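Please find the structures below.
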Structure P
Amino acid sequence: MTRSFSIWRFAIATLLFCLAITTAGMVRADDATKDASPEAQADETKAAADRYTIPDGDSAALLKFVEGLQKFRPETAEQFFEHRKKAPAAMKAAAEKILTLEEDPASPAAQRAQQILLSAKVVSLATAKPAEQTEIIKEIAQILKAAKTLTNSELGIAFGAASAVEQSGNEKLAIAAYKGFGELFSKQTGDDVLVSYGAKMLGAARRIDLPGNEIKLEGKLVDGSDFDWKAYRGKVVLVDFWATWCGPCIKELPNVKKHYQMYHDKGFDVVGISLDSDRKALDSFLHEEQLPWKTLFQDEGGWDHPIATYYGVMGIPTVILVDKQGKVISLNARGPELGRLLEEQLGAVDAG
């Protein structure tokens, strides 16, 4: 579990400076209505001008300038909107200046500047138009390919970029981004973490491309026997990646149980894939809940369960609904959507 959560920390770390720009001060933005003396307003105007003016000096001074912008917390609505408007451009300019000052592109200052520029691009992906997203992904890929070494920071940037595109709904580009970045990090021999997450990004590309295609499932059940996916052909099946420690997974469980009871006789089944690492916790939960469906589990697998890696599952619950022919119908069959899809596939039933 720790390893998987670390990739989220990598991605989040690369975005913090931009998140600070777009969200800092919002709680206190209503302070704009407060009166200020002419002298105070003049002081603030001068401070604001200095705050966003690129300083003279070496790379260390420029990095200190960037850090100051990241830490700044606006206290009024006026400051907030000014910071959101001016800070990104100021940090970008500072980072570009650092790159002109640094003779060695692999120096710590140059690498930090490159990360600042890349992180800004990642944040812009969420609201960029598809054509713009494509260009940004290409640029990020080119920079990563040209890097002498790749680290956790670059991993966070790559994952953050692909994830932002996926969340925007641009599935075709998300598949390409996960695949391209995944291939790049999978080749980083000597760093098991980068290779592992490279495999997960390749898996994410495979998962997003599942709708309309057959899903591949194999492994061991909780009792140690082999799982037979072929036995489910002719049924509509919910493949549920979950864990006992996952609050949203447990919250969704009553909904899955309800629809299992309603539709099981009509050909609906569930296959759980537990990403637990604690076998005792899983056994205790299964004993208490008496789940009527099969559960796949691998000792000490956790987030590294082979199927989770194969389909790039990096957040749970992840649910995949499969039709009678073994082809994926939906990657979002939760809540009311599960009932709607089951009625569409198997017909209406009496909910009472």
Structure Q
Amino acid sequence: MSNDVLRIGLVGVGGVCDAVHYPGFSRIPGVEIAGICEPSDALRAARKAEWGIDACYAELGEMLAEVKPDAVAIATPNVYHRELILQALEAGCHVMCEKPLGMDYAETRLIYEAAKGSGLRHMTAFTYRFVPALNYIRHLVHSGELGQIRHARFQRLQDWGERSIGWRQYKDQAGSGELGDMGIHRIDFAEDLLGPIVSLCASSKQLVPRDLTPDDDSCRPQDVEDWIAWIVDFAGGTTGVFEMGKLSKGFGPEGDHDQAELNGTEGSVVYRLHAPHEILFGRRGAPYEVRPVPEEFLKRAHSPRDPNEGEPVRTFRYDQAWEFVSAIREGRDCRPSFYHGMRAQAVADAILQAAEERRWVDVPEVSA
């Protein structure tokens, strides 16, 4: 692995960048956050003062021309992803981009083809792939300890209230609602665990208008779903059930709920986001018991992150930056790459079609 300093540009420095990208890259030896790009004057000034980064720009083109970063991490509203990714690739930058990668499958396919043709590293920010509990469950599934997986359940339940949630509630800025926000993460890690989804049916609802801001000002009503559920068949024979909601109270300690359960012929496991360093494990005929995640699965190999540092529900996400940097230094594909973002979007588009047409839909084959 090269010891050269890798210079990163951060594009869009709102909440996700502050919580995940900036602290993740900041912990990696030999990585310099060389510049930031943010159109909001107030937020750009705040991050400049907070992070001590002088190279701050409102336009990506200006940052690319003056800073010349080796790579960028993009965390903007979804509608801007394609334009920003293509600009960065044209400038010779490796790119990590938040999910969903594009507004629909057709756009995501174009993004993937451009990245593949560039020869540069590309990564979709599916951060839940790095949860220690899911790292361990992946091992249990692939090692055969659970036997054949017959059933799987995936839920992400939150109650965000009934006021506006900004750009995420508009189809022309987000592409979809709860599906693109939380559901697409579960599509990705479900396929990572269980293989490709081949067919599905779905239902979705827009439950409230969200036509008032948190400050009681009027705003454009939402036009995307805030609840969605789907049933799938995986290629390997597993049946999966998914449910995501923005107005659904969960039983986690913070009043939300993020859980996955896999039932196999030899045993079952449960992942719970609020307990990322443990799983529930049960053999056939025996109750669930808490099983700690073994040390080798608490972080990615050679990651500088200390699993005992900070709040574990947040800090596992820093390994995402480590994977991106490691893939660049080692000259290998990122996991997950833009291919996985494209693959998940194909499933998401099929879910929206199935919900609209109220029927089973086959997921088209997605080639690399």
Structure R
Amino acid sequence: MNVKDIRKDLHQIPELSRCEFQTKEYIVNKLTNLNCAIFEVCNTGVVAFFNASKKKTICFRADMDGLSILEKTNLDFCSKHIGVSHACGHDGHMAMLLAFASWASANIASLTANIVCLFQPSEEEKAGAVDIIADGILDRLGVEEIYGLHIWPGLKENQLFSCQNGLLASSSEVDIEIFGKGCHAANRVSGIDALMVASRFVVTYYDDILDVQGKHLVSFGKLTAGSARNSVADYAKIEATFRTFDDETMLQLITKLETLAKKLEKETKAKIKIRANNLYKSVINSSELFARYQKLLKLNLIEEPYLQAEDFGCYTRKYKAMFMLLGAGDAPMLHTDNFDFNMDILETGVAAYIKIASSLK
């Protein structure tokens, strides 16, 4: 399989999370003639199992979904799905894994471990990794180790980067609903102003977390409230993202959130409801695997972890795991409408997977 041609094909058919049906069909068609068993999981996911009749099984994972971003790259193979694009490199991730699957098929007789190629849906929304783990497919196939990588602008092109322990952040999507009592602005003293409570909540919380020591990011990105300029808002909603590198710091942030909610409820008589969806666990690499492959793969050391989140972290809590970043040089940033990269780097990713699979005893 030609990894660049596959990337071009997939780039034209991006689909949103949990809707990757055309992408699944493309992947299954590519796998059909290979020496593997094919399983369709979680509606749009695909698992290819290369059974070499060995005791050990390892897994390589690629994510499948695109983003709600109108592509403006002017590529001759740009997205045919208007308003959706592969602006996070998932087309490249799938292309590398399909090319590696082709190698595994051709070399199945000499493999020293069984190989699982996991094409996972919904990385961008609601952590599709959680669904894959819950399905149990990896356990049924006996997976012991799992590997993955992400194309990464800003890092030296065509080189691999990683580190021991924390590489990417845990992400929690936080919704705060405030229920007040609406009335005409002229009678505001008899109402409970949800917009005012929401404003106090945001400003006070930023002050409350000044003493949190663990590295973290808190961003209140959206506040909606009210229906008219001369009415007191009876409802407000705040949407935020929290990011940390350890569970203890995340728990500290959520606890402070709940404490502030109770305080403001008492002071304002509003009702406050909090939902914190901590699906995206931090990516914690296995020190053992990093030490095993640092020299073989010529891994450059990442000294400071990134605040971006990746649901690969869910796998790192259950299996020995290693995640790598594939440098894309001065390519446009991820999640932008002009994102693209030099496709020569894809061969480096495929080669890394082959080296891992070939090095097992």
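Name the one structure among P, Q, R that volume of the Cα convex hull per residue in Å³, for residues 189-284 alone of 160 was derived from.
Structure of origin is P.
20 is what came out when relative contact order in percent (Cα under 8 Å, 6 or more apart) was calculated for one structure; which of P, Q, R is it?
Going label by label, the one that fits is Q.
Given a value of 6.3 for distance in nm of label points 7 Å out along Cα→Cβ at positions 61 and 333, calculated from one of P, Q, R, which structure does it belong to?
P
In terms of mean projected area of the Cα convex hull in nm², which of structures P, Q, R is highest?
Answer by largest value of mean projected area of the Cα convex hull in nm²: P.
One of P, Q, R was used to calculate Cα extents along the principal axes in Å, for residues 149-324 alone, giving 52, 39, 32; which?
Q
FYI, it's all coordinate maths here, none of it is from the lab. From a predicted model like this one, the values you see are computed outputs, not experimental measurements. Cβ atoms are built from the backbone, for glycine too; each structure is taken alone.
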